[in-house]
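These notes open a run of structures that come right after.
Computed from the coordinates by the stated procedures, all read-outs in this text should not be read as laboratory data. No experiment lies behind these values; they were computed from the predicted model shown. Cβ atoms are built from the backbone, for glycine too; each structure is taken alone.
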Structure P
Amino acid sequence: MDPSLATRAASRIGVALCLMLSACAPRVADHVLHIRGSDSQLHLTWALAQAFQHSRPEVTLTLGGGGSGVGLTALIEGTVELATATRALRPEEAQIAARSGVAPVLSPLAMDHVVVIVSAQNPVEALSVDALGELFRGGQTRWESLGWSGPVSLCGRQEGSGTRRLLQTRAVRSRYSEQMQELNGQAQVIDAVSQDPGAIGIISLGAADRLPPTVRVMPLREAPEAPARAPSAADYPLQRWLYQVTDGPPQGLARDFIAFAHSAEGRQIIRDEGFLPLPEDADALGR
C-alpha cells in the first residue's frame, strides 16, 4: 500500500495511520484504540477501521504496520491495545510477555493464503512447495531447472514477519539463503519483483488482486506431481490464520472492534479484501 495514499484516505475518515510507533499517541482515553502489527493485514484492518468508526464516530483509531513481530512487541510493551499478527508468538516472545505480566490471547480473524509472485515475463507455469523451498534456501540459484533461464532473485520479508515465518516452516525448512533480500512490507516485495525478471517473492492473498501488470501469481503444487492450485483454491498449500491479539481476553474497545470484524458487515469487508472469514458459528473472541 502506498503510505501517502493510506494517510490521505485515513485522514478523511478520522483514522490516524501511524507508520512509526513513536508517532502513535499513548493511551489517554477509553475512546482511543491503538492497533499495530502485520503488514499483510494492514489494508484489511484499515478497511475495518473505516467502517467501525462510521458506526462509532466518537472513537479514534491509530493504525500501524511493521510486521507481526513489531505488533506483538508493542502489545507486550503496552503501547497498543490490539496487535495484528499472522503467526503465534515465538517462545522468546512468550517468555518476554510472561516476564512483563502480559498474557497474549490470539483471536482468529480470517484465513489467508501466502501467495508466490514472479515477473510477468516468467513462463514457469507452477512450482511445488519443495521447489519453492529449494529456491528460498539457496539450493537452486537459476531458473534453468524449472523451465526458464537466468538467475533467481529472492524477495523475502524482514525478520519478525509472519509471512517469512510461514514460508520457512512450510517450505524452506532450513535457513534462508544469504542472498535473499529482506524487505519491509508487501509493497516493497511487489515493487522488487516488478523490476526484476528473475525475481520471486511472497505476499498475502489480500494483496494478490492489486498487482501491477508486470507481476503475476505463481500457482503452487503440494507435491511435484500434484495439481497446480491457484491462491483462491480451498486446498491451496500455504494457508494460515490472521489473528487479532490482546492482553488477556478482549475487553473494551478491542472487544468491540473484534466483534465488529465478525459481524455481517465485517465479514463482507474481509471477503472484499480477498480473505476468507471464519465460519459464522466460530467463537472469535479469544475465549
Structure Q
Amino acid sequence: MLREGVMPTEPTFSCVIIAAANIAALGKGKSFHAYAFKSLGDQLNVFIGNALISFYAKCGSLDDSLLVFDKLHGRNVVSWNALICGYAQNGRGKEAIELFERMLVSGFRPTDVTILGLLWACNHAGLVTEGYSYFNKVRLKESNLLKPEHYACMVDMLSRSGRFKEAEEFIHQLPFEPGIGFWKALLGGCQIHSNRELGEFAARKIKALIPGDVSSYIMLSNAYAAAGRWEIVLTVRREIKEKQLKRIPGCSWIEIRNKVHVFLNKDCKHCQIDEIYRALRVCIQHSLDSEAAKVLIEFNI
C-alpha cells in the first residue's frame, strides 16, 4: 500500500493495529502507533485509540495501554471495556475493579462486555468474593446484562478456587440447561485441584453432549496427571488414539528481535525445530519424575 503511494487512513490504522494485537506483535504495533502519530498527530480518534488500548493490553504492556486511555479524547464505553478486559487478561483484578468503579462515577453505563470483563478479572486474580458480589448485584438490578458466558465464568471462578460444592449448586440453579462450556469449566477446576471423582462426572456430561469431544479426554488426563495417576493418563491417552479423536491444534507465538515465531501443536516446520525439541525433552526430564517424563515423551505432550 505504501509502496504504491496510497496513504493510510484512520480505518487503516485501526485494522493493522488490531492485526498486530491478534498476534501480540509488540514491535510492529508500536511502529503502527508511531506512524499514526506522525500522520495524524496526537489527537487520535476514538477508534484508533480503542485499538491501541486493546493492542497494548494483549501484549502485556498495561502501562502503555493506560497512557493511551488517559490521553484519549472522546472515550466511549468500548474504551473502558478494552482496558477492563486488558486488566482481566493480565490478572490485574484489583485495577479492573478500580477502573470499573471509576467508569460508573464518570457516568458510563456498563454493558454485558463490561460485566464479563469484570468477572474474568476477578476470576483470574482469585477475587472470588468480589466476583460473586458483582454478579449478584447485576443479577438483582440488571439481569438482562447476564448471558450464558457470565454464568459460565462464575462456574469457572468457583471451580478454580476449589469451591466445588458451590459450583455444583450454581449449575443446578441455572435458569437454563448448562451447555458443554459449564462442564468444561468444572472439569478445569478438577484438573487444578486433582478432584478425580467430580472430574470424571463432568467428563461424562461432556461426552453425553458431544461424544467425540477430544478436549474432555485431554482435560481428564491432565487431572489424573496432576494427581500423579500416570497409569490412568496412559489409558486415557491410548483411548484417544484408538478412537482416532482429533482436535484443532493449539497455537502459540512469541516475538524475538522484532520477528514473530508461530508454533502449532506437534509443529515440525520451524527452522530450528530439532534444537527446540531437544531443549524441551531436557526440560521435561529434569523437571518431572521418570514415570511422568516417560508418558509425556511417548505422547509428545
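P, Q: which one has distance in nm of label points 7 Å out along Cα→Cβ at positions 107 and 219, as calculated, at 4.4? This value belongs to structure Q.
Tell me which structure, out of P, Q, gives 0.95 once FRET efficiency 1/(1 + (r/R0)^6) of positions 187 and 251 (r between Cβ atoms, R0 = 35 Å, to 0.05) is calculated. Label of the source structure: Q. From which structure (P, Q) was distance in nm of label points 7 Å out along Cα→Cβ at positions 131 and 163 calculated, if the value obtained is 2.2? The read-out was computed on structure P.
Using the calculated result 27.0 for mean count of other Cβ atoms within 10 Å over residues 51-58, pick out the matching structure from P, Q. It traces back to Q.
Kindly point out which one of P, Q the value -9000 was derived from, the read-out being helix-only ellipticity at 222 nm (-39500 (n - 2.57) for each DSSP H run of 4 or more, over all residues; to 500).
Numbers: P: -9000; Q: -21500.
Comparing all candidates, it corresponds to P.
With semi-axes √(5λ) of the Cα gyration tensor in Å coming out at 37, 29, 16, pick the structure among P, Q it was computed from.
Details: P: 33, 19, 18; Q: 37, 29, 16.
Derived from the structure labelled Q.
Given a value of 2.8 for distance in nm of label points 7 Å out along Cα→Cβ at positions 67 and 259, point me to the structure among P, Q it was derived from. The value was obtained from structure Q. Given a value of 26.0 for mean count of other Cβ atoms within 10 Å over residues 115-122, calculated from one of P, Q, which structure does it belong to? Comparing all candidates, it corresponds to Q. Identify the structure, out of P, Q, from whose coordinates relative contact order in percent (Cα under 8 Å, 6 or more apart) was calculated to give 25. Attributed to the structure labelled P.
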